[in-house]
Structure P
Amino acid sequence: MTQETGGFAAFDLNPNILAAVIATGYEEPSAIQQQSIPIILAGHDMIGQAQTGTGKTAAFALPILNRIDPAKREPQALILAPTRELALQVATAFETYAKQMPSVNVVAVYGGAPMGPQLKAIRNGAQIVVATPGRLCDHLRRDEKVLATVNHLVLDEADEMLKLGFMDDLEVIFKALPATRQTVLFSATLPQSIRAIAERHLRDPQHVKIQTKTQTVTAIEQAHLLVHADQKTSAVLSLLEVEDFDALIMFVRTKQATLDLASALEAKGYKAAALNGDIAQNQRERVIDSLKDGRLDIVVATDVAARGLDVPRITHVFNVDMPYDPESYVHRIGRTGRAGREGRALLLVTPRERRMLQVIERVTGQKVAEVRLPDAQAVLDARIKKLTNSLAPLVADAESTHGDLLDRLTADIGCSPRALAAALLRKATNGQALTLAAIERERPLVPNSAPRERSERSGDRPDRGDRERRAPAPLAEGRARCRTALGARDGIAAKNLLGAILNEGGLAREAIGRIQVRDSFSLVELPEEGLEKLLAKLKDTRVAGKQLKLRRYRED
């Protein structure tokens, strides 16, 4: 590959890796990438001192992928991360950059998930292993040779690993690795404990240190919303009901997501269009012109497709998918709040992405406040307000122009004017839910914003009996409510029940409705059709070491 184009192409990366990088929207390497990639490509050990959010994941992922031999079906690179969340984030990044390398497989190894599938993936030849130290040591106890073929090791956020007490685990892992491996260590700080590790386990390491500049976006009102990954579309539709916007741009990660979300918005009556890398330049220009003059109100775009987009009437930015780094976040939300105008940016955050939210807050120097999905009353009020605004201008001369027709229709149908008006309203709203109960059934299940905190004073806690006696939420059509004796006092959360039922029951996520966890029991909505067969399938399922024992809930 030539180096004449500069940017990432100057590193002489595998063309498939370079294409994947370009597809993510990256144009120029960050400072840590600029300095680290050549060192790692050359096979040197390295110590990188850089904060999270500087682009360091790509700084080690790209050169390591470049050095992987896809023909060898064995672990070749090990990345250690201090937490499950970071391990998943790093594994996702590797999968993104290896998207056009189908022979390269990545496995994330962390606690809280079954060990069998993880070990099987390693033995089946996953070349990239991203692991937390504790769980990896569990695997080493089962198979001490599992790391024998690894020739690249990365310690990501090494200082955090030591803070979490992983020093002994790290020493076990070092002993299980070939002495000839390449070792790369990244850490925000370099205390004596980190320097001691480097002295013992790195060979003539080269040093890279990056100072992070704080980025600020003070002119834009920012907020985030916790939501499950498979309910983002429902959440977006709920937010649009109550947000007062002029024009809006939504950011997603993939081309297919632009098409899917734009289609869902159009189906709900919004003037929306997709903008991605497959769209021809002339069509892209038409989309932008339509957004400028009001023929379109919403554009769903990828980062690369939105490059250079500047439309003054954009009042809102929705980050439907989390950006890959804080810099991308700042660029995205900068599409609003231009020329002194007010702007609002909303970020949808899945439970596994909470850590990246913290990184964004640290890098931008601003707190991104949490908001909740609008409740049923807010959505109902917004729908009625919209209907009121559409009808109000028509009322002034309606009686003089259509009064005689009203009299004739009520006579022909044999109904009162009120009944006829109600029928016309039903037609005008096209079956849209305009009752609290119906709107409540539309709302997606939202994760808890934080673990429940227990007060030391019993007087500060709601009465347990009150919590236990709360009436269950209205039951959606086609669903049955089931009960388990496991509840919050057993350490159970909704995600535990959801995961167990999905894994053991073989259901799609959409098939499972609301999950309500109480102190001494929990309620789960499951499909009415085939329920008895499903309950039999789940008979021996265990959650948090205890039997689920799910049964139909009688509400009489």
Structure Q
Amino acid sequence: MIRLDSVSKQHGSQILFLDASMGVYKGEKVGLVGPNGSGKSTIFRMIVGEEPPDSGQVTVDRGVTLGYFSQDVGEMSGRSVLEETMAGAGEVSEAAHELHGLEHAMADPARTGELDQLIERFGHAQARFDELGGYALESRAREILAGLGFRDEVVEGDVGNLSGGWKMRVALARILLMRPDALLLDEPTNHLDIESIIWLERFLRDFDGALIMTSHDRELLNRLVSKIVEIDGGDITTYSGNYDFYERQREIAGAQQEAQYARQQAMLAKEQAFIDKFKARASHAAQVQSRVKKLDKIEKVEPPRRRKIVEFDFRPAPRSGDDVAKLESVVKGYGSRRIYDGLDLLVRRRERWCVMGVNGAGKSTLLKLVAGEVQPDGGRVSLGASVKLGYFAQHAMELLDPEKSVIEALRSAFPLATIGSMRSLAGAFGFSGDDVEKSCRVLSGGEKARLVLATMLYDPPNFLVLDEPTNHLDMATKEMLCKALSTFEGTMLFVSHDRQFLGALSNRLLELTGDGVHVYGGGYAEYVARTGHEAPGVS
């Protein structure tokens, strides 16, 4: 269906692929993985014809339709969310546009003389529209938009009024509505909450076309894909199975290559030692020459490539009092909308609360109340003795000084720290080599999030309040953060859409629902076991 044969591709001095091949067959679900900058997005662009290979061939079977979702959604304005979604539905969208134009033409008094021809064209266009499932298009579009978290009133509103993240959801809805033969999805979950991720997972599981996707959501890859294609160091390697299976196979293959490399190096060293010892002796000249020729002919085993994963040893947090945060009869609303009406909550030392609720339930508001970012309309919010609070919010990224580099931002936050420890900290959060000299102005959303988290965790608070800390983090950084926080001795209150993060770190769960607050004492795992679903509003 889709093939890359002996493809080579270079960006500047960086070689992305060298004589690399892969294939995707009808109905296959494939996860595309590799370090940042390895060329995953380039593969998508080559498949859709936006970028040619330097050599080799990229082939898509004749008649195969492609739906490509990337992080670059372009301009959207002047249409409703529903219209914008339907406008990208491929041939059926074009048929709808033709029908709409013919309806206007038939109603135009100036074109009365053409009425018979217009009616005939309308009949053909209508039959084609019906054949393509056009009359079900609007209901399908509404169903997809609802699955991606759009409320009815937003669906009818101007798409131009949406934030960048919600426009991303519209772009994704448009691609899903196309029903192409092959879906190419580049990080489709970046701007989705957990409810929408679970809906997308089900949609893609039922999709009968081919799927190629990149994602930093390990759980999604594990549940959806049956093949992993890894890009690393110019090579493309295919593994059968999901992401966990790929990791195990990669580890086994790495260990085997390491053992093979070590054996060959030992043999080469032994042969070279013989050559060095006897090369000056005439009596051993023939043997020496024979061994030199033997070494020249040996195909050298490549040393195993190891991805550099920097870990950072975070300092222990100072101890707080036993009662860390207390909400008593808290009332909070915005305008006529009441979010909390008498909320009580006690967070105790070393508890790790994750907060869940459907869109608009007040998850971020609760975190803002505890962090002192907003004040309650009634009731009381208080922190306990010796509590040192660290609050991560999306707007924290906007507070970075755009004129400073990554390393300057870290050094200004910790002027007494050594440059070595600051570079180690930067490396642990994905800023290696020259990346530390990048200006904050040019950092991506994910890079800004990593820098803010690095600043927060170097001198750790004993109470972490985290609003979607894993947004945009790649899998390696997310796992490093998860590992660091698993040994954190303080208290946590957090919102996250990452199911691995929720399961690994929570030991308490607060669910905000329309009929009140529900508490689960065993965290996310107990919540899933007791409710039978993975998120509020998901059956």
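Here mean count of other Cβ atoms within 10 Å over residues 11-18 was calculated and came to 14.4; which of the structures P, Q was it taken from? This figure was derived from Q. One of P, Q was used to compute Cα extents along the principal axes in Å, and the result was 94, 59, 48. Which label is that? Structure P accounts for this read-out. I have 39 for percent of Cα pairs over 29 Å apart, for residues 291-474 alone, calculated from one of the structures P, Q. Which structure is it? Clearly, the read-out refers to Q.
For which of the structures P, Q does the calculation of distance in nm of label points 7 Å out along Cα→Cβ at positions 67 and 499 return 2.1?
Matching structure: Q.
Any idea which of P, Q comes out highest on mean count of other Cβ atoms within 10 Å over residues 147-154? Write down the numbers at each step before the final one.
Details: P: 20.0; Q: 16.8.
With respect to mean count of other Cβ atoms within 10 Å over residues 147-154, the highest-scoring structure among P, Q is P.
The maximum of distance in nm of label points 7 Å out along Cα→Cβ at positions 27 and 523 over structures P, Q, that is, the highest value, falls on P.
Computed from the coordinates by the stated procedures, all read-outs in this text should not be read as laboratory data. The structure presented is a predicted model; accordingly, all values stated were derived computationally and were not measured. Cβ atoms are built from the backbone, for glycine too; each structure is taken alone.
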